[in-house]
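Derivation of every value follows stated rules applied to the coordinates shown; laboratory data play no part. Keep in mind it's a predicted model, so treat the numbers as computed, not measured.
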Structure 1
Amino acid sequence: MASMRDIKRRTQSIRSTGQITKAMKLVSTVKLQKARGLAEEAKPYFNHLYQTIVGIFDRATPEVREHYTKKTSETAKKAVIVITSNRGLAGGYNSNVVKQVLGSGIPREDALIYAVGRKGRDALRLRGYEIAKDYSETMNNPLYSDASDISNDVMDAFENGTVGEIYIAFTVFRNTVSQIPTMLKLLPADIGIDDGTGSSEGTAEALMNFEPEPEEALRMIIPKYVSGEVFGAIMESYASENGARMQAMDNATNNANDMIGKLELAYNRARQSSITQELTEIIAGANALESD
């Protein structure tokens, strides 16, 4: 059995750790409320943006939309935007996103990682993935301008044929105990084109007129679509990170309290045993004096 001094020292150490995890939980709770509000405010805009893109593709000629809905580049390289956090202590949040990339079926040698978050960047680099660019500072204070910079870089790589496909791996926020790691394909876009008969094939009845040329119009609109999807994914991930950290810190605080309770019980037993031993020695000493 550990000595009373050892038990007391360990109790103090765990109590200090519990105070830290409790404080981290409170900080994450405040950040989560802000992040969730921003994500909910942004979601309608990005939903309408997606519907607008669908409408444009639905009314454009096959020649115009083919570049963005079918793979036209011969390269096997694929851009993967990976959104994780810069810090740990968030349960399985970061590792779940990394697992999405590892299990995506994209060969390691064909993946170009655009890392948003140090945890995902470091984990994939250790596994031999090529890090094309690092945007980890974005997760400290996510802004739409950051998402626009990321989308511009991956769109440049897509347009010049460096990559043939663009994917994004992130975490969808449901609630504080449920965050869903997800991997989506952004380009070529998996957008169904309806010809009015329920089929996703064919040309729309009324074509949309573009000014200036259709190719130039889509060349300006598609980056907006990609930027919107990237920013939406960053906001979902930011909320998921704080939700996962809040839950992890809550569990850690509860575990610390349980350990403190067990240590206090062990301390009381050791103290009781020590008192009993002292009383036994006193009684034995008194009996020895009486016998003399």
Structure 2
Amino acid sequence: MTFRIAACQMNSRADKDVNLATAERLIDDAARLGADLVALPEMFNMLGTRTHVREGAEPLMGPSARFLQTKAREHGIYVHGGSMPILVDEGEAGAGKVWNMTLVFDPAGELIARYAKIHLFDIDIRGQVAENESSTFEAGREMVTFDTDHGRFGLTICYDIRFPELYRALTLDGARVIFQPSAFTLYTGKDHWEALIRARAIENQVFMVSPAQIGEHPPGKYCFGNAMIVDPWGTVLARAPERECVIFADIDYDYQEKVRAQLPSLQHRRPDVYGGKNLIDQLSESIQISRKYTRDELNERR
């Protein structure tokens, strides 16, 4: 019931070749130290200006995806590709933009899950940080869980962390570990990063795995770093120092069951009070459709 997850911290920039070389080194380090699954941060292969992102976007099974596939097969481990810019196919709603998309490969190199970021970071905190992701990215339309030899996992990306209903719905669909690869800004990260990750872990009694970007990237912006792995009690099992590196944690489902038995908050939910067929239950049902879509359609989209 125990397995090892590795989360990577990177300082990706606009040079894709350099980023892929760094990702390769970190994946190799994680595999050498016994990781069963390694997860990369948001936009691991390309973090720069909107022009950089658009020009660096690839088809679903482009060079960066094939790189992830090769590393998964080489080491016989699961590889969670953080996220990267993936072209929206012609004829699809949003054509001309790109997805901010996670790809997950199993130890045989098969693509077993993909998730496009649902919540786009459109904010303007005067004098501090301004972002308009929707000018470049198309918002995802599906939530995703997927099954592995190590149980069921859920997928989110960065800004999704501010929407607790998503994490509750993933939990209700059986996700025991939820990934949150990020490129959190320095300004918001210093106050909100740890608090949000630990809150999602505590309220859903899940393991949170949050690979991160750190440091400066074009055009002169800064990411907070502090990649973390947090357990269902909200304890920080691993935290990255202020450099590119890999952190590890052993995921213990027996411990998770103990937490859920001793503090059975998930069993104390009151959907009858929240209102008949409440929003969370509706969201949970939609995940099951998403997972089937992922399983049935991935090969056709490759």
Structure 3
Amino acid sequence: MEINLVPENLRRLEIPSRVEIVYGHSQLPLVKISTPWSTAEIYLHGAHVTGFQKNGEPPLIFVSEKSHYAAGKPIRGGVPVCYPWFGNRDGEPSHGFVRLAEWQLVKTAVALDGTVTAQFALPKISGRAAWQNLRTEFVVTVGETLQMELVAINEACGETVDIENCLHTYFHVADIGAVTLTGLEEASFDDFAFGAGGKRSPAESAPLSITQETNRVYPNNTAAVEIRDEKLKRIIRVEKINSNSTVVWNPWTTQKMPEDWGTNEHLYMVCVESGNVKQDKLSLAPGKATLLKVVISTKPLK
């Protein structure tokens, strides 16, 4: 039997009882993190967080049971890194090419308080000349919370680069019919659900319940969002820094989905995405950097 050994350059980044590097689905390199409060999993393919679970709680992150784990295909669920563009682009991968790339794990560390940090770097990708001057890093800190930081630095001498960034987080819920979202009650949104065509809709002045296909972009919005799950008796709080866009998405049964999505999986997930997309895109001048930060926490719903 052939045994695949993790390369030494990755093995040296392991930390006993805290960071382990293994081969996951389809033999893709996987970083497994354990802390006194929680566990997490991150694939080098796409620098893709596929798991975060606090001790004694159900999983916080949702991944489709039909997801591909293969080169050239995105993982369906978890936290896709959407960058340097968001959405569709003619002749290009949806939501950018970086979620199809194999990132480099460059550093791991344990803080004095027990939190664990893993730092990833996006390698230069051939055929992507327009983006070669962008240096991109993704830092995941695991502890009582899940903290994610996407850093982009324009190293060009004289050219401004327009980018979009988004951490497209799929959250696990027990039953979408028993879930409400708070924090967006006073925000207008652009509606991209079936037939809406991106129409601007006024604030609804009430918590959001998901009862049909939902695809909303809340522009110019920096508010935290809470996912209130009545069946799990849990509140998931999504806080963000340097994010002017919030996206809420559930495909329901009306949005045509690829083969890597189960028929009824919409019942057990909701996406609350943090970033800067569409009219909130960023113009990164030479020598300038941008940091998108998201902190995800939980508390009991009483």
(request) Supply the structure label, taken from 1, 2, 3, corresponding to helix-only ellipticity at 222 nm (-39500 (n - 2.57) for each DSSP H run of 4 or more, over all residues; to 500) with the calculated value 0. (result) 3
(message) Matching task: 20 is the computed value of relative contact order in percent (Cα under 8 Å, 6 or more apart). Pick the structure from 1, 2, 3.
(response) 2
(request) Match the computed value 0.93 of Cα Rg over 2.2 N^0.38 Å to one of the structures 1, 2, 3, and report its label. (result) 2
